[in-house]
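Enquirer: Read through the structures below before going on.
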Structure 1
Amino acid sequence: MAVPGLIYEQVKNEFSIRRQQMGFGVGFQPSKGEVEQKIEMAPRIQFLRPDESALIQVGPNLLIVNQLRPYPKWGTFKPLILKNLEIYREVAKPEGFKRILLRYINRFEFPGESIELSDYFNYYPFIPPKIPQAHGPFHIRAEFSYKEGRDRLLMTLGTTTPDKPDVVCLTFDIFYVLAMPNNIALDQASDWIETAHEEINLAFNASITEKCEAMF
């Protein structure tokens, strides 16, 4: 319980807002060569910037660094991750990584009541010809093996509730995760997240069309 307080003393100049939270989160547990998603509930202490554009979350054996809008370049976000990981290491003295992941949650909004998915994405559900091609909400998920099974990349695309009417809203969730616990040393974090970022970037760009890219 002393760990969050000691971390706060080192980050409070940048992350001055302190907030306690008990809530649900999505966990990723390697199991039999796959990565299972599960719902986890644990106490967390959040440290936020005054504008709430970024935050650090600390819990039992847990460090999360979140970047929200406005999103900076990777050259800004990566040092933020590593800086706070180093602070966490100094205070909590972890032995290694049971799990490490980099995750991007991309939200797309399209005006109108419907869209042709193939106009915007190269990754979408295939509908057999004998079934009506117009469909409602959907959710697809695929998992890919990297580094001889050490890592996994997961991509999920699906509809989500829009904030306003007459809008089609999709969430494209991509994350790269260590699938074999304890296969990354603490001092290998920088190289690992750089690889994770490169693979996520390749997957994202391969999954959208030029028409979709032109939107942003």
Structure 2
Amino acid sequence: MPNLILLRHGESQWNLENRFTGWVDVPLSPKGEEEAKKAGEYLKDLDIDLLFTSVLQRAINTAKFALEAAGKGDLPTERDEALNERHYGDLQGLNKAETAEQYGDEQVKIWRRSYDVPPPGEKGESLKDTAARTLPYYREHILPAILSGKNVLVVAHGNSLRSIVMELDQLTREQVLELNIPTGVPLLYTFDDNGTILGHKYLFDKE
């Protein structure tokens, strides 16, 4: 029975600084590196055949640190911007608290958490826009690998992974807005040989 493991990158430097990051290629923070290594501890006993990441270094390096901590060798890897974080348009690089002071808390909440309202700027993406590029890639590249029996690790970002989980769990637009995927915690989906999901769970220490 093949597995799909979804992993949101560890804390980035701009996560730490409370900035909108989007497609800006910022590095992991020291805490983010530790989160990635901790994630690797939970991957040690899992077979992984194939790795997919975005093209952004915070995802690429999370995969690197996690797989090293798991004692896994180099894996066949595909990287694609289809798995990138949503583009935050003109908000990229801005401090979230200062942006809320300028535009108001309610407007910033709409930009951040609505399904189909993009942030300002020509390239700004809503979650709907992000799903429109992430899900075709999932269906055409990741799902066929799972259906062929491969165990797949996807290391990406909050919104690109929310798009995939929305499809896997058949969430409504309203439900996906409440979904928050934590950084550095593997989310394991188990499939049967016909591609039906048998179950899913986060891999972490239970307090």
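Here, each number is a calculation from the coordinates, and none is a lab measurement. What you are looking at is a predicted structure, and each value in this text was computed from that prediction instead of being measured. Cβ atoms are built from the backbone, for glycine too; each structure is taken alone.
Enquirer: Comparing mean count of other Cβ atoms within 10 Å over residues 6-13 across 1, 2, which structure shows the greatest value?
Expert: On the way: 1: 14.8; 2: 25.6.
Going through 1, 2 one by one, mean count of other Cβ atoms within 10 Å over residues 6-13 peaks for structure 2.
Enquirer: Have a look at 1, 2 and say which one yields 10.9 for mean count of other Cβ atoms within 10 Å over residues 158-165, as calculated.
Expert: Numbers: 1: 10.9; 2: 23.2.
It was calculated from structure 1.
Enquirer: Name the one structure among 1, 2 that distance in nm of label points 7 Å out along Cα→Cβ at positions 62 and 118 of 2.4 was derived from. Provide the component values of the computation, followed by the final result.
Expert: Working: 1: 4.3; 2: 2.4.
Computed on structure 2.
Enquirer: Additional query: Upon calculation of relative contact order in percent (Cα under 8 Å, 6 or more apart) from the atomic coordinates, which of the structures 1, 2 produces 32?
Expert: Derived from the structure labelled 2.
Enquirer: Related question: State the single structure among 1, 2 that was used to calculate helix-only ellipticity at 222 nm (-39500 (n - 2.57) for each DSSP H run of 4 or more, over all residues; to 500), giving -10500.
Expert: On the way: 1: -8000; 2: -10500.
Traced to structure 2.
Enquirer: -0.53, -1.34 is what came out when log10 I(q)/I(0) by the Debye sum over Cα atoms at q = 0.10, 0.17 Å⁻¹ was calculated for one structure; which of 1, 2 is it? Don't skip to the answer; put the middle values down first.
Expert: Values: 1: -0.53, -1.34; 2: -0.41, -1.17.
Value -0.53, -1.34 for log10 I(q)/I(0) by the Debye sum over Cα atoms at q = 0.10, 0.17 Å⁻¹ corresponds to 1 out of 1, 2.
Enquirer: Given that semi-axes √(5λ) of the Cα gyration tensor in Å, for residues 86-149 alone, derived from a single structure, equals 32, 10, 10, which label among 1, 2 identifies that structure? Could the numbers behind the result be given before it?
Expert: On the way: 1: 40, 17, 9; 2: 32, 10, 10.
Of the options listed, only 2 reproduces it.
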